[in-house]
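Colleague: Take a look at the structures below.
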Structure P
Amino acid sequence: MITTTFNSNEEWLASRRGKITGSRLKDVLTLRGTGKKKGFYELIAERVSYESDGENPMDRGHRLENEAIVRFTKETGLEVDTSLVVWSRNDDESIAVSPDGFIDREHAVEVKCLNSASHLEAYLTNKIPKDYEFQTLQYFIVNDDLQKLSVVFYDPRVPCKDYFTIELKREDFEKDITQYLEEQKNIIKEVEDIVNSLINF
């Protein structure tokens, strides 16, 4: 066993980056066949990315969104309309989505500037993180013409893989689109019934 002594808390914290410590073990170990936990991707991020500067994640996402779209245009040659718009369904305006950008009615762009661990998890698994699956699906639910959604991942703190895209196609989600559109319509009706009962009480 090696014992290392540090003179400051900062040095001690820095020495733990990218290592499996006692407090982190539960976030890394998995049962067979259950897939990797977030801690696994945090270990990778700590070894290949710059340390977070503590900026609010939402502020950071807004700040980097335009930079990410500029990069998407550079990589693809596609011009992106970034007008502040809300798309709503023709048959129910309560079902909506706010696109980060769009090329035309058939191709939209969603930008994700996540923490470095989530960024690398999305890259290594080639999957949309679970927290954003419904958000990306909503594009197809709202816009019947949409055929493709380019999900742009951008994190300049990961210089070896700061940018990549995951392309989602309508044909891969037809069943989900139908199911979750119907569920949203049912929820909206239930909400409206309750609101009407409260107003007319």
Structure Q
Amino acid sequence: MIQLQAQIRTIFKKAVASLLKQDIIPAEIYGHKFENKHISVSRKEFTKVFNEAGETGIVTIALDGKNYPVLVHSVEFNHLTDAIVHIDFYAVNMNEKTTAEIPLHLIGEAPAVKELGGVLVKALEKIEVEAFPADLVPHIDVDISKLTELNQSIHIKDLQVSAKIKVLSEPSTVIVVVSEPKVEEEPVVAPVVEEAAPATAETAPVTEEKK
């Protein structure tokens, strides 16, 4: 398992800005039959751990001499700088099944795109599953090399998933589809209508008065 060092946090609300300036991220651990814990972790260490574990890999948080197996439940980012400003960890019981969302990764190349000019549209990013924490995987591969025709799609029921993982999402849900290429219509150009030149002394019709 991947380990992450943490400290008990006694700073809350607006005061956490002082932690963020030190590259320390405020966080929470909570879960079923688990007493919430306010903690903080190193930004550098968490980034390294998160890159390896993602949202479905078990992370062991070392806190005050005890180890807590957790999942990264959610990560909050600053909408201006994209810096992590808060983390929620979900404490799990390794002997009890838990639910999680596993990301879907596209692999291979779709012949319908390469040879027929189709447009690949990914309609689903994650699926919900149930499993023992140790059986969760960082991601599930979706082989798009099977997409040989336009308008062909891959559904959740087509995935190759370990028997230890129960998929909770609707089996008929589309994950990815190859759409027909868009045909760009040429803009309709309106005919140019020549305006009559204004009458001048030379072109104006002769009236009785002028006679």
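Each value in this text was obtained by applying a stated rule to the coordinates, not by laboratory testing. Because the structure is a prediction, the values reported are computed rather than measured. Cβ atoms are built from the backbone, for glycine too; each structure is taken alone.
Colleague: Looking at structures P, Q, which one was mean count of other Cβ atoms within 10 Å over residues 54-61 calculated from, given that it came out as 18.5?
Modeller: Q
Colleague: Which structure, out of P, Q, was mean count of other Cβ atoms within 10 Å over residues 46-53 calculated from, if the result is 12.9?
Modeller: P
Colleague: Then there's this: Matching task: 21.2, 73 is the computed value of Rg and Dmax of the Cα atoms in Å. Pick the structure from P, Q.
Modeller: Label of the originating structure: P.
Colleague: Given a value of 3.9 for distance in nm of label points 7 Å out along Cα→Cβ at positions 14 and 150, point me to the structure among P, Q it was derived from.
Modeller: It traces back to P.
Colleague: Using distance in nm of label points 7 Å out along Cα→Cβ at positions 6 and 166 for the comparison, can you identify which of P, Q gives the largest number?
Modeller: With respect to distance in nm of label points 7 Å out along Cα→Cβ at positions 6 and 166, the highest-scoring structure among P, Q is P.
Colleague: From P, Q, which structure was helix-only ellipticity at 222 nm (-39500 (n - 2.57) for each DSSP H run of 4 or more, over all residues; to 500) = -14000 calculated on?
Modeller: That value comes from structure P.
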